[in-house]
Structure I
Amino acid sequence: FDYNNIFTPILDMRSADWFLLDNISFPLTIVFFYLYFVLYLGPRLMKNREPFRLDAILKIYNIMQIILNVYIVKEAIGVGWLSTYRFFCEPVDWSTSKHGLKMAFLVWFFLMLKLLDMLDTVFFVLKKNNHQLTFLHVYHHAGMFAICWLASRYNPGGHCTFLGLINGIVHIIMYGYYFFTSMWPQYKNSWWKKHITQLQM
């Protein structure tokens with residue numbers, strides 16, 4: 001199977017040497033080790049251990065997620081969404097203009113966020129929150145990373161970035177809720193918890 005001859009002609013050469021984009025073996029390896037750790041190695045290592053107390057780490061992680069997602073939403077809006085972009089059939093800007101390169105960078109940056117998101121599952125394993133290690137959760141994180149790699153490598157811009165904008169807004173709300181309830185646990189079972197779950201779906 002000659003990957004280069006089949007796929008190289010349709011690669012976005014502007015980002016050919018960006019981190020994780022220059023070889024398909026990188027995302028495949030990441031997804032493999034993610035699945036191996038969360039489905040086998042992690043639970044096995046934690047089987048006879050006490051759950052880790054990660055309260056401080058999770059607070060920092062939640063704040064980091066909020067900041068990074070605010071950045072991606074702000075930049076996506078600034079590049080064109082809610083101003084010059086159309087909400088139907090917005091084409092990819094393949095040029096090397098400031099706008100084209102900025103959008104390609106934002107798609108790549110979004111890919112990095114999906115890599116960071118995989119820590120959600122790692123934390124579940126370390127805290128032994130096994131009831132949260134559902135098929136849907138693991139499939140979502142592995143699938144999102146793979147899809148975002150393909151988008152960053154082959155389709156870095158256009159209408160698909162609207163989904164990234166919406167995803168960023170959802171993550172701001174979601175991680176904001178996680179941080180808020182980590183500081184004030186008495187609100188963890190408030191009425192909005194159900195709506196946070198619905199928003200994620």
Structure II
Amino acid sequence: MNLLHSFTIVLLSFLLLGCGGKTYTFDLNDRDHEWLAGFADYPEGEEEFYELSSEWKPLPIPLDSLNGIRLTGNNHSDDLFMYIKRELVGLKPNTKYQLSFRLQIATNASSGCIGVGGAPGESVVVKAGVTSYEPIANEFSQGFLRMNVDHGDFVTGGSDAIVVGNLANTQTDCIETVYELKNYRNTINSFEAFTNQE
């Protein structure tokens with residue numbers, strides 16, 4: 001039995017230090033800010049079986065006074081990758097930026113629970129990254145839809161994304177789970193990215 005993973009992204013903030021540092025803040029409580037959701041590491045055409053969905057909507061109870069982008073999927077492949085993406089405009093071309101991420105996610109993955117393929121909280125990681133090209137799930141390997149960016153494997157980061165934490169919240173009840181907000185920052189892992197010519 002695989003677990004249905006569901007979480008809601010509430011706030012995203014990026015601080016880019018480089019030539020004329022910029023801060024981008026997206027409060028997803030008021031609207032989706034043109035963030036687009038996607039899924040990878042599953043067989044193409046199996047979206048219904050994997051129960052994939054994304055929607056800007058109110059958070060689950062008891063956080064239902066807030067809104068965010070909710071991503072849901074059943075991790076049959078033990079490697080399902082759920083993501084949101086958006087173009088950042090106003091950056092200088094051919095410039096190296098040092099990035100600092102701040103995210104807030106609503107999660108009901110209790111701590112210390114057991115699941116097929118790993119703990120539903122501690123074994124599911126949150127990654128953040130930036131690339132100079134659009135991340136797309138369109139590459140195929142062994143019949144699976146794969147990303148065109150290096151986001152790493154399982155609980156490790158890659159050259160285009162780093163791990164900023166896991167989904168485990170402070171709750172310990174593995175049956176009657178409760179959503180709570182969890183904050184993420186990449187204060188330990190620095191991240192650099194280069195803009196392209198455009």
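Here the criterion is relative contact order in percent (Cα under 8 Å, 6 or more apart), and among I, II the highest value is seen for I. Here helix-only ellipticity at 222 nm (-39500 (n - 2.57) for each DSSP H run of 4 or more, over all residues; to 500) was calculated and came to 0; which of the structures I, II was it taken from? Computed on structure II. When FRET efficiency 1/(1 + (r/R0)^6) of positions 45 and 181 (r between Cβ atoms, R0 = 30 Å, to 0.05) is computed for each of I, II, which one produces 0.60? Only one of I, II returns 0.60 for FRET efficiency 1/(1 + (r/R0)^6) of positions 45 and 181 (r between Cβ atoms, R0 = 30 Å, to 0.05), namely I. When semi-axes √(5λ) of the Cα gyration tensor in Å is computed across structures I, II, the figure 32, 23, 13 traces back to I.
Values in this text are rule-based calculations from the coordinates and carry no lab data. Predicted, not measured: the structure shown is a model, and the values here were computed from it. Cβ atoms are built from the backbone, for glycine too; each structure is taken alone.
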